[in-house]
1. So if we calculate mean count of other Cβ atoms within 10 Å over residues 60-67 for every structure here (P, Q), which label has the highest result?
2. Which structure, out of P, Q, was distance in nm of label points 7 Å out along Cα→Cβ at positions 188 and 228 calculated from, if the result is 4.1?
3. Out of P, Q, choose the structure whose coordinates give semi-axes √(5λ) of the Cα gyration tensor in Å equal to 28, 19, 18 when calculated.
4. Of the structures labelled P, Q, which one yields -11000 when helix-only ellipticity at 222 nm (-39500 (n - 2.57) for each DSSP H run of 4 or more, over all residues; to 500) is computed from its coordinates?
5. If you work out FRET efficiency 1/(1 + (r/R0)^6) of positions 172 and 220 (r between Cβ atoms, R0 = 41 Å, to 0.05) for P, Q, which one comes out largest?
6. Suppose you compute Kirkwood radius over Cα pairs in Å, for residues 12-83 alone for every structure in P, Q: which one lands on 12.9?
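Computed from the coordinates by the stated procedures, all read-outs in this text should not be read as laboratory data. Not measured: the values here are computed from a predicted model. Cβ atoms are built from the backbone, for glycine too; each structure is taken alone.
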Structure P
Amino acid sequence: MVVTIDSGGHKLRGHLARPPDSAATEVGRLGLVLCHGFPSGPRGALTSAETYPELANKLSSEAGWVVLTFNFRGTGESEGEFSLEGWMADLRAAIDHLYDVEGVAGVWLAGFSAGGALAICVAGEDERIGGVAALAAPGDFGDWAADPRRFLDYAREVGVIRSKEFPPDFDAWTRELREIRPVLLATKIPPRPLLIVHGTEDDVVPIAEARALADAAGGQAELRTITGAGHRLRHDPRAVAVLLGWLDRQHL
């Protein structure tokens, strides 16, 4: 089901999936917000997360969860321009939206790449979140912050920033790249469950970042490596199977 989420005045396009055997008013279902990563390639923002509704349907059908996925601002049909704080605000809005869905008793987060990193950050600040699964997630955004002008050019190239006047404050936009650090907020998630999944051949986010996230959780994270897998774990059935198994073990 197509849904619209309001995030600070920006309309975000989303997709809500319910288990096929559930009634709309059924009480006690667990809810999952599913987050995509940063788009790649020229104008990649236009098609960003286009397969996530399919994944949401699969997770909902096989795990029995209510699953909400959405396009962060600047991607797909969602309004707005990319910033890390903006994407954090979008995720918070999606969480609130899912909590308002009738029958949802609790919310967990799962995300890939940057989406997984921001899921860790938001869960670290929001004790309502039951747990987090982060797949191919970086421990920080240092690569982007190292050359912010170049990264801004790349953000324009892929289409997550469309306005020539954005960002209005380049220094503040850049500061977010330095200061938002999942590896620090991962310390606040335990004793809630934290799943970290990473491919051994990821050439975008080094596997050392997955280990750093697990270490930050004080050894209380579940770290799973996928042998031979690269960065795009969304399309690796082994990673999806690990996520499904983790969802099956979650309880209120």
Structure Q
Amino acid sequence: MFKLEGRVALVTGSGQGIGMATAMTLAGQGADLAIVDVDAARAEAAAARVRSHGRRVLAIPADVTDEGQVGRIFERCIDELGRLDILVNNVGGSGGSATPLESTSLEVWDRVLTFNVRSAFLCTRAAIPLLKRQGGRVVLLSSMAGTSRTLIGGVAYATAKAALLGFTRQLAQELGTAGITVNAVAPGIIQSDRIERAFAAHPTASFKQALTQIPLGRPGRVEDLAAAITYLCSDEASYVTGVTLEVNGGIHFL
């Protein structure tokens, strides 16, 4: 697919799901990995899988919404892997909140924005000096909640994912002269237990009904997202920056 030998990638939230699939795909194309996850056991398990590709890998348990911990993540990456070429800001989610605005507490609002936007801000800001050494790639995980709307994520989640798109466009302009590309991926409905549970808990949304609106006739797989992210991390995407790649099977909520 794409050749990433000699590159070092750091993927946040890579102990499971899309993050783990992305780490495995990047490793399969030759990249060394820094696996970052708030759960130490998940980080170690994911790192063990990456090692099966014969790649160098770090397992770093950390909370990427904490400024001090983020600084230490990147220090370890440089100290132990020597460089950084790729940052994938995968951490995010709705935190189980799908409430309308009038029922959304300030606590929920702040938590969802922190989880999605603050984490991307802190990690990207810390990565920039390292990426500037040789140019590099930044990829952010948005959502069709940010490009259109969400059936199950709630207003805080939709706002956070839309904010990441503005962050992507502006940062692409700021970092272009340093040879750094910045892009986003916006998944649609992804097959996972978490998504199915979210639909089941929602009073009006149906997972089965949502699938009928996907032109390709199936939900996405985490591997579909990992492949799109890997493309944006590759030399083949060296002239692609400031864009949002929608990976949604053709579904668009109007």
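1. Values: P: 20.8; Q: 18.0.
Sorting by mean count of other Cβ atoms within 10 Å over residues 60-67 in descending order puts P first.
2. Clearly, the read-out refers to P.
3. Numbers: P: 26, 22, 17; Q: 28, 19, 18.
This figure was derived from Q.
4. P
5. Q
6. Working: P: 12.9; Q: 11.9.
It traces back to P.
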